[in-house]
Structure 1
Amino acid sequence: MWVSLATKEKMMNETNQVRKAPREEVEQMFDSIAGRYDFLNHFLSLGTDRWWRRRAISTIGKYIQPVRILDVATGTGDLAIASLRLNPVRVTGIDISDRMLELGRKKIMDMKLGDKIELLRGDSEAINFADETFDVVMAAFGVRNFEHTLAGLTEMFRVLRPRGMIMVLEFSRPSLFPFKQIYNYYFTAVLPWIGRRVSGDKNAYSYLPESVMSFPDNEAFLKLLREAGFVCEKQKKLSGGIASIYYGFKQ
């Protein structure tokens, strides 16, 4: 896909404004915590992450009946599995972490879903599919780990068919007192401590709050969706703004 000079400049500006972990660093980190990743997601969110995913998939179902779905930064495939309630013909998940994919494939085989879901190694900023391949492109808690957010969104736009839908489920920052203060304390102090104790990785769960705090959420993320080419972009806040569903369409 041809990318304009203006878009390239925006990608460069974004990189200069927000320090992102290099792709290789993110890959190694997720490989190291893969064995405890699902448990920690459910434990640290008190199970709310499951409800968030169901809401995200329900949002897709209100607008489109997809045949082919791409799940970017799929991890161990939880969102891909949840999307089967939309009854697609095929769901493809891509991720840069081999260990996460390995665990995801085992989960899918144990659930006898191998005929519906495939997990492949893939880079969000260089998606290995042709233009206009998918009806829905989605991601849950992975876009904030893109080294270049706009570049990843532009790739998601490229592989989406006309009238197709993007859906991004991601952490966001609440703004109301005292929820904001409680949230900030939990994310910067409690969560990293528990994460380090359970995962055994001293860096991974320090990276999590850093990635959330630096993520361009709310209107800033809607603006990035517009810059990537999407229209009718909207945000749905969940659990007081702890997480958000962002979605838009390709004309």
Structure 2
Amino acid sequence: MHGKTDKGLVRKENEDAFCIEKDLGLLAIADGMGGHASGEVASKMAIEILRDSLKKEGEPLPDRLDSGVKLANKMIYEASRSQSQLNGMGTTLTALQLDGKRLSIAHVGDSRAYLIRGGVIEQLTDDHTIVSEQVARGMITREEAARSDMRNILSKALGIAPEVDVDMEELTVSEGDQLVLCSDGLSELISDDEILSEVQSSKRPEIVCDELVNLAIQRGGEDNITVIVAHFHRENLLFRLLRSLGWIRR
């Protein structure tokens, strides 16, 4: 698994943040918003608070993930209210945590998580934007939403209110599954089918991340761009046998 972030060609600062914590089975991405670089503060706070909260024992993992996101929301909100230079800051947060074969998903905002399985790409998260809600209600079409000047206006984010409802899902991962997390700086410029094609073009996540970020930059790079790519491969029986005998170590 690998991740990459780039400020793009237009923004002065990179307000995206991400983490890959193998010991926690955690992949997370946050896209901050707010003036005077406060978006950068918010996204980093979200990642750090979530990561630290998951290290604490107690709740089952899905509940701990949900609690960690809600704690991040509370602390970002309180910081924005108590420090004038951080007023109005907020961030998206999309986090995946793997426990064995069970994958827990926590999501707020419009950063996305995709599952690629059997040559098919599926968006695992809903975009929490005004136009996405209008599409869901049948008020506008997807084509109209893609052209709308309001397409980047969030309907939900961390730090905007004292409490937040977190979208929580669980699924079972299988041999050969691939996961992609990205900020809207990538998904706005690269279609789902193009993401699928790039992921399938190489078995090395670092190469895929480079290619996706470079493609977004070639298309204007108007926003910060962040992507994480992870592959799931089960160990073969011989490898597991040799490791059990102590002949191979991680």
Structure 3
Amino acid sequence: MKFAIIGYGKMGKAVEAMCLDNGHEIVAIIDKEADWEKYKEEVQQADAAIEFSTPTAAPQNIKNCFRYNIPVVTGTTAWDEHFDEIRKICLEEKQALLKAANFSLGMNVFFKLNSYLARMMNNLLQYKVNIDETHHLQKNDKPSGTAKQLAEIIIDNLDRKKNWVLDNATTEDELLVLAHRQADVPGTHHVTYKSSEDIIEISHTAISREGFARGALMAAIWLIGRTGIFSMNDFIGELLK
């Protein structure tokens, strides 16, 4: 299959390698706005686009994919203020978008475990819960989009938590999220339930960016031929049947 890569940072390069290793063709690499015009003919040959850019660039990148009728998966986070506009365009123009904070297949299994554990802990009020995440120094958003998604899952399933806060929870209904930035850390997330007697913890540690790239490629292949707005939950649900 033919793919366009949008954003050529560490993740873009990892996606490129994953595509080539699996026998696919890269028809265009878009790394700045001018590249859309420069590689206009090449990008229109793509069966799908895989987008890992920046929060400021992502909305226009996605619109450009829609303009050329290219299904797009995006792992860029922190542009949620534009999502309603993008969603409207996608549905009205019968385009296809899969948006995810984390494309790791293991992390998406972890999301499901997190949901199940939160429901189990509803009546065990002695346990205090928090999320702790660590990423590389170049990561723009804090906390990570993955940590936010873990937090929202807990809030949806654990009655005693109403919202999440970064670094400093002051009330019992706030879910504490701790965020750290260190050199050369692809991504580590811990969900911890602690009482005075014991600690329950589930963790996911990314060893390399290959896991994210593999999931993004698999999601892009799955998206081809579909229309609408999708998440990794839609894709992983079919994969795990």
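Looking at mean projected area of the Cα convex hull in nm², point out which structure of 1, 2, 3 has the largest value.
Between 1, 2, 3, the highest calculated value is found for 2.
One of 1, 2, 3 was used to calculate mean count of other Cβ atoms within 10 Å over residues 110-117, giving 13.5; which?
1
Values in this text are rule-based calculations from the coordinates and carry no lab data. Quantities reported herein were computed from a predicted structural model and do not represent experimental measurements. Cβ atoms are built from the backbone, for glycine too; each structure is taken alone.
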